[in-house]
Structure I
Amino acid sequence: MTPHAPVVLDIAGTTLSADDRRRLAHPLTGGLILFARNWSDRRQLVELTSEIKTVRPDVLICVDHEGGRVQRFRTDGFTHLPPMRALGELWHQDGTGGAGCGAMNATDAATAAGYVLGAELRACGVDFSFTPVLDLDHGESGVIGDRAFHRDPRVATLLAKSLMHGLLLAGMANCGKHFPGHGFVKADSHTEVPVDRRSLRAILNDDARPYEWLSTSLTSVMPAHVIYPKVDARPAGFSARWLKEILRQQLGFTGAIFSDDLSMEGARVIDGSLVSYTDAATVALNAGCDLVLLCNQSTGDGRAVDELLDGLDLALREGAWQTDPDSEVRRQALLPQAAPLTWDELMHHGVYQRALERLP
């Protein structure tokens, strides 16, 4: 087993270049995240994922594929999944069925969404999607918005758990994001460094409750690039206080922890200074992340990707961070454990057909 392969990188196009192959073969590479630019049609996606696995059989092929406005593949048969808010709205639609019928319909629809999402991706060779969003809909965050299930953490938790059940039926792991909660702040961490000035008690009693209630169900978590100054001066993804003390010890989470994208503006401001990708990755790993993402840096000459791989390699030799066999076990646990249905098999599969009927 690889001692620890923490880097999740991306590729520029719809096929692998020689540089892509070289980076995939690097011992520190553990995952690859796909984007819409890596897609032209289903046949191409299947060929690409097969080619990736030929180079690196144990790499985790990932994608941000939530539904609504965050769905990378939308054509050639892929179902247009609803935003998660649609499931939260369904929760309240009892109709003539009596009190609670809306909630029951919403949980079944969430399971259906998870199954369709996971089964379609897996039929094309994608292992894993960064979903569900556990952020609460406070009505202030444009970057979260309708990606959130609900304002009530109880409703969000049950709908997320139902969606995770659907993913599980499709043979796919899950990722709760963005710990401990990104929905309260207005700023977008892609372009700014959001600050949430609430107390730890207020956060744990509200936005972070889904992580407590799903501690035995979540297989991975992605922390927020948000600073919570009453808890720690560093963003959650770089904070041992948040990741080791609160998430792991206090809330009992045992799965894998991903950093959010290190190329985001909110990702590399640590202790008030803008740091390199290598330094950001090193801080994230030391804080408790098992894997670190660097997205959208393979285009052009891809120098940033090589600098991260080479920089982490050097930092490892210099003792700036240490490989963690437990992290590698957690990474490999995210890989599917059974072969998927092919696309043609899926189209004739009764569970899939019923799931499509249950989508809102």
Structure II
Amino acid sequence: MRELTGAAIVGCGTVFPVHAGAVSRMEAASLKLVVDTDVRKAKQAAAEYGCEAAADYRAILEREDIQVVHLCTPHHLHAEMAEALLQAGKHVLCEKPMGHNLQAAERLLKTVRETPAQLGIVFQNRYNAASQKIREIIDSAALGKLLGMKGIVTWHRGRDYYTGSPWRGRWETEGGGVLINQAIHTLDLLQWFGGDIASVQGSVTTDVLADTIEVEDTAHAGIAFKNGAWAIFYATNAYAANSPVELELVFEAGTLHQRDDRLYLKQNGAETRLDEPASGPNNNAVPGKSYWGSSHELLIADFYDHIRDGRKFWIDEAEGIKSLRIISELYHSSQMREPR
């Protein structure tokens, strides 16, 4: 019988059920420990998933029965915790971002390269059926050269979202606003589709929540890619609802448009549906928010498969830092009013 991979989850907040549910449904994994500084939360989660509880993540460091640790903590804790866990030989699966700023991420990048343990970053939307199909079309050059893209994120975050979790909305702890917390997934997809970036130009503003947060709630950018493609990007937390992310890619021989996690191809005035939405355990059965994308469970299972097989996970530290570099350059461009 295959030995179970022991797991721990640090942080029992909003995204915790997605990770805990995925681990509990894996035949080859066992959730051993949940950690939260709020002891009540940790104990409730432990009771629900039949494991131990702790208030300090350092309880994991000497546990030989735990090989994989999920980090679901506030942004400013990601890099610090990941460094300690990696140095203790634990594989780490970290919710985005890998650091609350580029400097923290770069320090973590150095740590990973000095340890045998693996770091994976949760950019689950790369596993969406539409995203996989888009990448397949790009790699095959079936529609010719990629000319341009657009990514639009119009979501809602009210004042209660920030006042209920004081680490949010602050540079010191969240590291930014809509860019680093919500729209980072769309930026990740744009760079995954477009490749190496030549320059970023744009601006950030706080249009609605200036009396509540010190970071941005709205951003726009133009992104130039080294292959000649150009992307426009817009994101806001100041909309009235959480609308599905919109992605469009223009090629020489057609246009791909993602709406409601469905992918359409427009050619010669006609539109064709290219994919079917995911079904089964990765769709409505998984707790969480529909506009997050439904592919957390696919990513988590794939990370464990890579760990067990001794293969390098593909959304690693080198991939995880790319979107943070875009965000850092966009903040600089906004401040200096010049491209980077």
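What follows draws every value from the coordinates through simple rules; no lab data is involved. Predicted model, so just to flag it, every value in this text is computed and none were measured. Cβ atoms are built from the backbone, for glycine too; each structure is taken alone.
Which of I, II yields 1.6 for distance in nm of label points 7 Å out along Cα→Cβ at positions 135 and 239, as computed? Can you show the working numbers first?
Working: I: 1.6; II: 2.4.
Considering all the candidates, the number was obtained from I.
Could you tell me which structure in I, II was used to calculate mean count of other Cβ atoms within 10 Å over residues 175-182 as 24.9? If you can, show how the numbers build up before the last one.
Numbers: I: 27.4; II: 24.9.
Label of the originating structure: II.
Tell me which structure, out of I, II, gives 0.75 once FRET efficiency 1/(1 + (r/R0)^6) of positions 119 and 295 (r between Cβ atoms, R0 = 30 Å, to 0.05) is calculated. Can you show the working numbers first?
On the way: I: 0.75; II: 0.95.
Label of the originating structure: I.
Suppose you compute P(r) over Cα pairs in 10 Å bins from 0, in percent, for residues 63-214 alone for every structure in I, II: which one lands on 12, 40, 34, 13, 1? Show your work: numbers first, answer last.
Numbers: I: 12, 40, 34, 13, 1; II: 9, 32, 32, 22, 5, 0.
Source structure: I.
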